[in-house]
Every structure is written in C-alpha cells, then in structure tokens.
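*Asks:* Following are the structures in question.
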Structure I
Amino acid sequence: MQLIIVESPSKAKTIEKYLGGKYKVDASGGHVRDLPEKRLGVNVTKNYQPNYVVSADKKAVIKRLKEKSEKAEKVYLATDPDREGEAISWHLKEVLGLGDNAQRIEFNEISEKAIRNALEHPRGINYNLVDSQQARRILDRLVGYKLSPFLCKRIKSGLSAGRVQSVALRLIVDREREIAAFVPEEYWVVSAKFAVGRSVINAVLSEKNGKKFKPANEQEATEAETAIRANQAVVSDVKRSVTKSHALAPFTTSTMQQDASAKLNMSSPVCMQVAQHLYEGVETADGHVALVTYIRTDSVRVSAEAQSAARAYIAEKFGKEFVPAKPNFYKSKKNAQDAHEAIRPIDINLTPEKAKTFLDKNHYNLYKLIYERFLASQMSEAEYGVTSVEIQSGEYTLKASGRVVNFKGFTAVYDDYRVKTGDEDGEVSSAFPSLEGGESATAKEVKKQQKFTTPPSRYTEATLVKTMEEKGIGRPSTYATIISVLQKRKYTQKEGKYLKPSEVAFAMTDMLVKYFPDVMDVSFTANMEDRLDGIENGGYSWQSVIDGFYPEFAEKLAKATSDGDEMTDIICDKCGAPMIRKNGRYGKFLACSRYPECTNVKSENEEKSDEVCEKCGAPMVYKNGKFGKFLACSRYPECSYIKPLDQTSTEEKCDKCGGTMVLKNGRFGKYLQCTECKATRSVTEKAGVCPICGKPAQKMTSKRGKVFYGCSGYPDCNFMSWDLPLAEKCPKCGSYMLLAKDGKTKKCSSKECGYVIKPEKEKNDESK
C-alpha cells in the first residue's frame, strides 16, 4: 500500500476516485503543528528558533496518519503547491518521523492525468520554500505578539496588530482622512444637441479659442450657453478610425477576488471559500470532480495543453476567426510567483451550463466567471469603428464620439469594456451617421449643469485587494484573511459595499505610525515582502531577514512602552523601591520600578479625606474615575471598598425591599438606588396634578427627547399630556386647563372648546 497525504478531505475523495488500487489517500486537515497560542514561541536570543507545538485537535489526526504511514511502502506528501503547502509537508515529515520514506509531489490541478504525472516525478522537500513560510510566520508572530499588548495598554483591551493587517488598515484610514479633508471645487458642464442634416448629435463643450476649457462658474457657463444658442455652428472635423481591444489575462487570485466583488457582489472571504471547493472537488453524479486549477496564484501563465484545448473549442464553438493566429501570452507582474498557472477550468468542455446541474448559485456563478475569463483570454481581439466629431460654434468647440462593434472577438464571451456615460465626455456607444466636415449644425437644445469635484471613494473589498497587490502588501493567499480580520474585529465596517474605518481604527493607526513608522510604511512592507520572497529563491537565509528587522523593532517597542515614564523620588510603600511616573489610559500614575516583582500602583496626587473605610477602618482617599471623583480605601488592592461622592440621602423607599433610596449621578443623569438591594429607578420631576385621578403628575422625557407629563400612578392611570396640567377648570366647559409651552398661555384641554387665556401684554397688543 502507498499512502498519499493531502490537506483536505474533499481533495482526498477526488484523488482516491482517480487512483484507487494500491493507493490510499488521507488528509491532515491543514497544519498539524504551529507556534503556541498563548506565548511567543520564538527564542529571540537563539537565532529566532521557533517552538512548534501540536494542537490538541490534531493529535488524533497524527495518530491515524502515523499508523497508516508505518504500514505504507511509500508516503507521498501532496499538500498544496505553494510555500504554505510545502511547510505543511515538512511538518508532517517531522511529526510522523517519515525520514527518507516520504516524497513530495505537487500538481496544479486535481485531474487523473496531473496526479499520475506527479507520482512519476516525485521530489524532496524544498527547504527554501519551507524557510520562506517559516520566516513569514515568525515575523508575523513577533510583530503581532509584541504590538497587540502595546495597543491594549495605550488604547483599550482586546486590540490586535499585524505586520500586513495594520498597513492595510492604514490604507483605509488614510483614505477616510483624505475624504474628510477634501474641498469640492465647482465646475460646469455645457452640452448641446445639434441638428446636422437629418441627424441629431449630442456634444459637450471642451475648448475655447483652441484651448481646453471647462467653465469654472455659472457666469462662464451662461456666456458659453448663450453664445452656442446664438451662433450658427459647423462640423469642423470628423475623424474615423479602427481600434482593437485585447482580452484580459486569465484570473490570478487577486483579479478573481476583484471581479467576484464587482460582478457577483461576492466578498473576498466567500470568494476564496467557494474557489477552494471548486479546486478540491464537488459532488457530482460521477463522484467528486475538481473543476478549476489551483486558486492561490499571481501568475497569468497557461500550460500549452490547456491553451491548445481552448483554441480547438473556440474554433468549433465560435468559428476560426475567433482564434488568434498566434496563441495569446500574458506577462506576469514583476514580483509574481510563477510556480503555478493562472486560474482556469480543468476541462474546457465542462461548460458552466453543464456544471449548473450539480452546482449551487455561488459555485455556479464563480465557475462561470473563471471559465469565461479564461476562454476569452485565448480569443481574438475585438474590433471597433470609432468616429470623433468636433463642432465649432464661434469661439467654442464641442466634441462627441461614438463607436460601433466591427468584430466581437473575445467580447462574445467576456465583455469587460466599461462604456463611458454622461455628458462630460460626450462619448456614446452607438454609431454616428455619415458626416463630413463643413456641414452646418444647428443647436436645438443647449443646457448647462453645475457640478462639483468629488472626493476619492472609500475602498471596497475589490479596490483594497487591487491596491494591496499594486503596492506589494501581502500576498494573494492573505488578502481575504486580512479583510476578514479587519471586519471581524470591527476595525472596519461595511456601508453598502464600502469599507469605513471605526474610531478605534484611527487611534490604532495613529499610535502605530507615531512609534513604529517603518512597520506602518507601505514601501517598507513591500520591501520586506521582496526579502521574504528572496528566501524562497535562495537569496537570503530566513534568520538574516528577521535579524535585519527585529533588533531595531524591539528597541522602538521599548521606547514606545516607556514613553513618558519618569523616575521619581517617591518610595513604594510596599517594597521601598523608587516609583516611576507613567502615562496610563486615564492619565499619569505611579508604579513600582520593581514591576513585575512588585505590582504596587497608585495615583500620584492622592488627597486624604476625613472618612474611614467602613470595611477595614483605614483612611479613605479621593480618586478620579471615569465618572468623576470618588472615595477609595487607601489599602487598595488589599481592600477594594469604594464610596461614591455623588449620592444624597432621600426619603424615597425602594419598591422591591422597602429600603432607603439615595440620589446618585450616573452616566445618563440622576437616578435613585436602594442602599440594601441596589435596585434602581429613574428620577422624575413632580409637576402639577393628574386631572384624572388626582395623584401628582410628573415631568418626563420621551425617547426622542421631547418633554411630556404623565400620571405618577401609571399604569393604573395612563394620563398623558404634552402640556403641563393645571389644577384649574375651564370656565367655559369645565374641562381641566393646561399651561402651554411658552409658560404663560393657559388653554382648555378640550379641543372642541378652544378656550384660551393669554398674557396681559398680548391682550393689550391685540387691542391697539
């Protein structure tokens, strides 16, 4: 028996279906060991050696795989074909004690042909790939593990930082500040409909006296509008040309996420989850079938075999004219990892419509997007006929353009052309009639429209991924995870499809930029990615890359942590060591210099009171808290008794236990609290008498802040009035009287009566 170990159970099912016989396939379920969760796990004094531990949930997996591997003639490690997968294979080899019995195989697609080809060409572990992943993991751990407590101390608990995550968040925060600082500038658009022969052309003002011109104010726009109306115009220039549009490259991880967001409204995390299913295999009538190639790649390369199959399919389906004379090749970006192909369907004959029978909506939509993008990438260029027209009206030049499709080419499958719309560019998507220069043009309709420049848009998931890729921040496999973390931790929130940073995001970003400008610098982060890639290529050792970063980082962290700290002459009353003046979340405080051996902390300016602690008899001292001053026992933390200063005894009794109520000040104003059972109730202001039952009325406030009056006997009496009830009767109808909001006018509560008593001054004014 020969054992193949993969990562996912789904992938195992698909591969076993293709092989069977002497091959057994099992799954590790991803990583089997990692750095410990609750401690650093990296020895910074011994060449950054990691301390890997087996997670509790993987012990049973390791036991099962060890039993199978010991019985196997040969073990093939078939984890994902990237640095993460290579690291998993290495960890499996180490944990299972495989030694020379283990061989590494990799394949870009889960097909029978690809798998059997991989089995014929096994190799050893690529330790450059392992070291590259290890360096990233250790570097991320050092940054996150060290910065997160710093943020928790300075801002609030529960915050986290990350080497790439925090830089991505900075992009979002900086964009939000750019939007807030944006000052709109006024401009005007002047457009006109011209009759030329039997045709009507929509044109937009673009030049004045041969120079580019856009009216900056209403006066300039009005002058242009008036002149265009008055002048007899002429077609001054007609240009006809043929343009061609080349198909976009097949998907990389990032472009797939961008298009899935823009066209399918699919978030990056969901997109990657669905793509993973398509890669590993989905259940069909014929068992598990994988549909697409490996989905974590930044290469646009396509195998010759896949290219040939696509060209044959295109010729049969669309015609030979849709097949380019030479196959289309695309150039990957400078820092792309070209180990894998672009994302494409495994079988070009498995069309989306055929696959629809066994795919749900999300899987079908994404497969269709991948399929059509790849197919289009191998098709001929689209060809367009473009007509550009200039119309001269006095000193003003107006322009219009149109285009028609001469040959659809790749757009027969995947049209990514964004037709410009609106009056500002004068471009339309339809053809112009046959026009010649010198023809007269009559303005039938001229209009001006005020507009303002707009700030840059907030990032969407798609545009954030695109920006991160362009700037070299992170790698394709990490984009979705980063976006997910930012939203999960509520550093960003979605408003429609846009990402808006939270208040804490601003505080975190500012704090990190202040103390760690390198870590938060986009260029620095991109350069670090290049150095990490260099490990993979054998250009650097992983320890040297980390050592080039960590010592300086640790120094900055020490300075940031102690920023504002000042040694004092004040002696710790617990151990006798000097106290240090420190900056805390709520201001300055004193802490023992022997921390953590001595944890004594206290306010620097404690003011003693005349009161003693009711629990231990020690003197009470005044302290400042979130909600103002309070009394605390001087023996804190041995005695934690505190006493609010903002409470007053009352004669009110508790409704629950009959205890005495005290009046206190809270976050939302005054309230009553029982001294016995601690029950609370709101404070209401007595005002007037209830005209229904005779009990005192009380002044209250609605949820929207509007004052009203209700009976204190509620719910037995449900009297309510927007105006103050008076202990007076209407002389006209006998109903109770009300005092209006002006505090002067009295009026009858009966709307049918309408009796009103106005102030004397108003009566006198009326008599004049």
Structure II
Amino acid sequence: MKKLLTFALTVAFCAKAFPQAKQVPYSSTFYQDGDWTVVNTVEGTSTWEDNDYSRDFKGTGFTVGKEYHYDRKNPADDWLISPAIRLQGGKEYKVSFWLDAGQSENIRLCWSQSGAVEALSAEGSVLYDFDFVDWGWQRVSKVIVPPADGDYHFGFHAYSEADQNNIEITGFELKENSFVPAAPTNLAVVPDVNEGVMAVVSWALPTKDNDGADMPEGATFDKVEVFRDGILVQTLAGDAVSFTDTEALGLTVGKHIYGVSVTVNGIEGAKAEIQSRHIGPLPTCTLPWTAGIGQLTAEDFETYYAVIKGDKSQTSGSRGWALKSGCIQFYPRRWDRQDDWLIMPKVRFEKAGVYRLRTIAEFNETTDRPCIEVWKGTGKSIDQMTEKLGAFTSLPQTKSDVYVAFEITEPGEYNLALHAAVEEPETSKYLKFHEFFLEEANALPLGVNDLIISVEGGCVKLMWTAPEAYNTGKKLEFITKIEIYRNNKLVNAVIDNVVPGAAMEYIDTPETGGVFTYKVIPYVGEFVPDSEPLAVSTSWIGDKLQHLPYDLNFADGADVSIVRELWNIRNNDNDSYKWSVDDSGFTLSLDEDGGKADDMLVSPPFSLVQGEYDIILSVKGGESDFPLTVGFMVEGTDTISNPQSVILNGKNTYADYEATAKVDVPAVEIQDGMRSQEEIRGSLIIFADGIYDWDPYNVIIQRVAISPKNQDPGPGVGIEAVETAGNDEKRYFDLNGFEVARPQKGTIYIVRAPEGRVLKEVF
C-alpha cells in the first residue's frame, strides 16, 4: 500500500512538472495565461504584466494582452516564454502576433526546444529582431521550419535601454503555413476631373501574405483582377498597378464599389475594396445657390469641389484649401508663395446680367491683407479658368458678409473658383469661409473715394472724388446726383456737373455749434452703393454754450466723442493720476499706494443768472469721506463761486449725491419791484482735491445733472399779477423777480407785458 501511494505521487508530480505539449493550431492573448512564463532577470525592476486596458489594443481585434512597462533607471532584460508546442520537423509553420512599440524599443522573438533563458539566448535562436519605424500596431508573421520533430518554446525578449517606452503584444497564433497573398494596398479611385464617365483605379501590389509574413522567395505574380460592384471587369498582368474604367467597359454615372485581388503562385489573394466618389457628370446647380458648407461631408467636398495647387504654390502638407471644422478654410504658411485653387460646382446662369458671390467669412489678422481672387471657367482645371471676376482683398476679422459682384454676358454653365494668390504672405492664420451664396444682383455704383474735411471759421469744406465704376468693375457713364448728409440728415443734393471720377467739393455752414459727421452718397438712377459710406467728423464747431437743465448720463449712451469736445480736464499736479472719459463715465484714477488728488473736471459753459442750481452726481469709488468740490466758475475767473463739498461713501457701487450751487449776479431795479440782470457764462467745476489712503477704488462719475432751483412761494408771496394780452411782447421773470432771457420749459415764471402783468404761468 505504501509503494502504491509513492508511485501515485510520483506520477502526479511528473504531470505537473512536465505538462503535455500544446498542439497546432495554437493561440493566446498572453493575458492571465498561466502557460506563459515571465522571467525578470533583474529582481525588483519592471517586467511583463497583464494589460486589460482595451483602448490600448484598438485596431487589433483584441481587448487584452501583455505589456512591458519601461523602467526609468534599469535597462530591460525580460522574457515572456511560451509553453511547449509540438511541431513536426520539415513542415512549414507560421507564427503571428500583434506588436506595438516605439522607435527606441528593442524586442526579439526567439525559439528553442528548451524553455530555458540560456537556450533561447543561444546563437541561432533569434527568429526576428524587430526594428520599429513608427508607433502603431503591426501584425507580424514569420514562416518557420523546425529541424526535427519535438516540443518547441517561443520567447519574447525585451532588451531596451532604460527610460524608453512601453511594449504591448497580443494575439499570438501558431499554425501550419498555407500561403495566401495579402490584399493590395493603397487602393484609390480618382474620377475624371472633367466629369467624364471615367475613373482611374490604382493600387500597390502586396509584399506580404495574408498573415503579414514576407512573400515566398521567387514568388510569381500571375494576374491582377479588377471588380466593379462585385463583377469582374478586367484581368491584368500580374505587375499591373492601375486600371482605367470607362463607359465603354460598362461604367455608369454614380458611385461604385471597386475590388482588386492579386494571384500569386496560382493562389488568389484577399480582395481589397473601396467605394468611389461620384463618377461622371454632376448635377448642375441652379440659382440662387447656397453651398451648405455646414452640412458638407469630407466625401461631398472631394466630389463637388476641386483643390488644385498651381505651379507657383509653395503650400504643402495640410496647408492650403480644406474642409475643416464645418467651414472651408485656406491655411497658408508665412512667406510661402500662394497659387492655390478651390474650384466650385458647376452653376447654370440662365440669362445675362449681374450676379454676386457672397460669403460669410473671417480672417483673424490685422497686419496682413489676403488676396482671394474670384474666377470663372468651364471646368474643374486651372487651364479652364478663363476670366477673373474680382477679388476679396480685405476680409473681416469676425464673421461678416462680403461679396464680389460680376457680370455674365453669355448665359451658360460655369464653374467659379477662389484663387489664393499672394507672393509673400505675412501670416499663417486661417481664412475661413462659413458659407457661399450665388445670386442675382444689381449693378451698383461704388462709393466716393478719399472724403476729406476742413474747417474754416464756422464753415465746413468737404472734398471727394466721385466714383467712376460699378461694383462689377464696369465704368460709370453718368452719376444722377450726390447727396450730402450732416449727422445723418440730408443737407443738400448736387445734381449739376456730376462727372464720374471728378474731384468735387461742397461748403456747409451749420446753424448751431456742435460736432458734425458728414457722409456723401452717389446715385445712379435709384441705385446707391451697398457698402457703408465713408464718414468724416469735425471737432467742435461754434459756441460750446449749453442750455439748462443739463443731464449727461453715460448709462444712457452718452456720445463720448462729444463729451471730450465739451469738457476739459485739468491735471493741476501733473501726475499720472487724473480724470479721463470713456463709455463708463468720467474716471479719476487713484494711486494704489495712496496720495493726494488735485484734478478738475470743467464742464462746457452755461448761461447763468442770479440764484441756486441743483447738482446731482451719480458716483462710485474713492474711499470713505473722500471729497469732491462742486460749484460754478465764471468765465474770466479762476475760482469756484460758493464751493460745495460732496463726501463720497467709498463704495464701489453707484450712489446719487446732491448739492446746491449758488450764483451771485448783481441786479438792476427796473420798476414795480421788477429787476433785470445781465446773464453771465460759467462752467460747473468738479474738483477732486482730497487725501486718500492705500488701495482706493477709482472714482467714476456716471451722471452729471444741473437744473435751476425754482420754487413757487405760494399765494400772497411775490408779485401780484393781472391778465393781459400781447403774448409776443412778454418778458419773463423768475419768482424772485429776476428777468430771464431764455425761459425753460416746465418752469413757473411771472410774465409781464406792456399792458400790465399776468398771473404766474408755466412756460
């Protein structure tokens, strides 16, 4: 009984120590495969590990495998050794697997009848030593012939230098060799550029078999077969690499699936297949035409558009015309000469007339000016482009409409093309075309050129050159009239002696003071330019006197350019911290380290009389208790009359601050308690002259409002009055008895006429 037990244990041990050899065909992913042995010759360093990150194996058909993870300090000397596999001597076998590694990695496949590292490392054991050129998965195959019957082991040996990259393997397969040629590569179909019913099919002959192994020595390429839609079209010699399909061979208009296979040593290989683009005439587009660029696929773009590099083009690689990110782009290279064409689909023009190619475009560049010419032709080749129609020479920085207008003299079917034509572009930024529209239009005159303005006294002199062409480039025969606008109001129309291309001038005399903007618009019949007309503006012309009540509110869109003309800034201490004006209001910048302000805002002049005036300032910023001094300064003086202090709360939110400014003007007694006084001119002063601590908010004044302080004293107070006539001869007095030269609407006055007095009334 004891002997029997010993024998049983011996059998069990031998079975475990010497497992039965694997049979062919054999396969493994290496992942969690206990039959494969990992040998790490340097203990504690990186070695082969299981990898189930499926993304790493994309393109192989597998989701798991093995990975050698690089070691930052130590070179690789790590083995992944197969179990024993039974092979027959003299028979051909094929060993295949998937491999991915970088250029700096080193890995070889060895074989031996022993699974020991020493045997696998012996001279003559290397089946393949891999020299990687590019990243990416490769299907690797090798045909082997064992020298004798027996059990064989295969070992993957990673031997890279330290701090390189990872090596990934999967899909190991060993089977008897049966040669089948691989499919041809680089299969392509190019339809006729002139839309004939013809296409050129091209390919590269295979250099491997269907498993990725090299072709057998002395392989004979017997024939190449070309299929269209699954039907054999042509049988060619074994060395053929192209075929021209035609209508005579049964080719029809539309898309087709082409297949090509190669027969080698009498064995037909795998078939490569590809679907062509549209072959033959494309449907002609009708007007109005919209390109629909946002919906174009890459195939649609290649079908309906032709991208051609001219002889002078220096664009290369991904540069040039392309469909990207939902728009058609031209991507130049700085300093490279441009001679690059984008030819559009054919369009039918039913009648002669004026048309325009409109686009939504953008060119995010300020220093360079592109030149994208627009051409007309009869086909999709450069030689067929026969007439230049115009050019986009100034594309907008943000998405905007631009167009080129042109004239069609002969109805017909034409292709339009965009031609990038710059000798030495200064930018490498994209030109983006988001949409194209082709539509009928009218011939419109161009706008005037070189509008110039000069001011002499209160007169404004405008000078310009009349346009001499339509937007199509055709010469103008006449100009009906030229209208002159001041602040968007028509002030005159010049009708006589308007000659295209002639120098012209006009003198305008504004009735009141102000800043004036002028535009000049030519007419040809009822048509005017559709481009924004040139506009020129004056500085302030005339008296800057403003009327009360006065309300300047930047929150309501005050015209900053006019404010700058009317208001003055005094930087008394000549430092860098002073008042400025922009869309937000008057801003006083303050030193973050603290300091003293000594800066004035001076309003335009007002006509003032004896009395009090309400001042409202909407202000934010400063610091707590920071003062602003307000009051009027009479013309000819340099002091503020009756200055009032406005104390800011130091918060960075707007708050209204009120003050009362008093004006003293000597009065002259007239009669019956009435007094007359001369009006004086004076400006409101806002004076920042306070001391502030560190890190204050800048002071911003958003609103300045000024109004006379009028209060009705009530019954029995002031001057008695009786009704009278003679409205045109009325004289107005405020409730304190002072005569008012310019009554303000909505204000209560005492009114006197030669026949007597009238009751208080609202003007």
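What follows is calculated from the coordinates using simple rules that are stated; it is not laboratory data. The structure displayed is predicted, hence computed values, not measured ones. Cβ atoms are built from the backbone, for glycine too; each structure is taken alone.
*Asks:* Using the calculated result 1.4 for distance in nm of label points 7 Å out along Cα→Cβ at positions 113 and 153, pick out the matching structure from I, II. Let's see the in-between values first.
*Replies:* Values: I: 6.0; II: 1.4.
Here the read-out was taken from II.
*Asks:* If Rg/Rh (Cα atoms, Kirkwood Rh) comes out at 1.10 when worked out from the coordinates, which of I, II was used?
*Replies:* The read-out was computed on structure I.
*Asks:* Right, another one. Computing relative contact order in percent (Cα under 8 Å, 6 or more apart) for each of I, II, which one ends up highest? The partial results should precede the final answer.
*Replies:* Details: I: 11; II: 7.
Once relative contact order in percent (Cα under 8 Å, 6 or more apart) is tallied for I, II, the winner is I.
*Asks:* On to the next question. Given a value of 8.5 for distance in nm of label points 7 Å out along Cα→Cβ at positions 81 and 569, point me to the structure among I, II it was derived from.
*Replies:* Details: I: 7.4; II: 8.5.
Answer for the origin of the read-out: II.
*Asks:* If helix-only ellipticity at 222 nm (-39500 (n - 2.57) for each DSSP H run of 4 or more, over all residues; to 500) comes out at -1000 when worked out from the coordinates, which of I, II was used?
*Replies:* Values: I: -10000; II: -1000.
Value -1000 for helix-only ellipticity at 222 nm (-39500 (n - 2.57) for each DSSP H run of 4 or more, over all residues; to 500) corresponds to II out of I, II.
*Asks:* A value of 12.6 was derived for mean count of other Cβ atoms within 10 Å over residues 209-216; which structure in I, II was it taken from? Don't skip to the answer; put the middle values down first.
*Replies:* Working: I: 12.6; II: 17.8.
Computing mean count of other Cβ atoms within 10 Å over residues 209-216 on every structure in I, II gives 12.6 only for I.
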